[in-house]
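In structure tokens below, several structures.
Values quoted throughout were computed directly from the atomic coordinates according to the rules given, and no laboratory measurement underlies them. Small disclaimer: the values here were computed from a predicted structure and weren't measured. Cβ atoms are built from the backbone, for glycine too; each structure is taken alone.
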Structure P
């Protein structure tokens with residue numbers, strides 16, 4: 001079962017953080033673990049910014065992202081990480 005959707009990855013910054021566009025006005029608070037289901041990439045929401053109606057989130061991955069992986073991640077959906085769910 002896929003985790004509840006948080007938003008879509010728009011970009012990977014030069015520092016390696018993910019910029020995520022929220023799916024709506026309801027977003028997880030800073031410190032919430034998130035993941036991309038296909039690659040099981042895990043990270044933590046470190047910042048919320050932008051318009052209240054559909055904010056952006058900055059997500060710090062728990063491990064460095066390779067350039068090839070960054071290309072694959074753009075457009076992927078991230079959801080709340082609920083631990084060991086498949």
Structure Q
């Protein structure tokens with residue numbers, strides 16, 4: 001995953017396939033908890049899926065400040081490309 005768009009697309013797929021989030025609810029500004037009904041366990045599951053995909057360790061502590069879809073995209077993009 002070399003671009004933010006690729007990270008966004010993968011996150012979008014995970015949200016739809018794994019968490020059954022309606023596609024129309026997924027926007028860059030959507031809040032994970034308030035708008036998409038994800039909880040902290042769902043966030044850990046997302047981290048695990050991205051670790052499996054990228055083969056890189058992603059510390060859960062990096063996600064304490066994550067609130068929106070765009071926040072997740074940015075964190076994953078930076079971690080994967082660092």
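For the read-out distance in nm of label points 7 Å out along Cα→Cβ at positions 7 and 39, a value of 1.8 was computed from one structure; give its label from P, Q. That value comes from structure P. Identify the structure, out of P, Q, from whose coordinates distance in nm of label points 7 Å out along Cα→Cβ at positions 15 and 55 was calculated to give 1.7. Working through the options, I get structure P.
Each of P, Q could give helix-only ellipticity at 222 nm (-39500 (n - 2.57) for each DSSP H run of 4 or more, over all residues; to 500), but the derived value -2000 comes from P.
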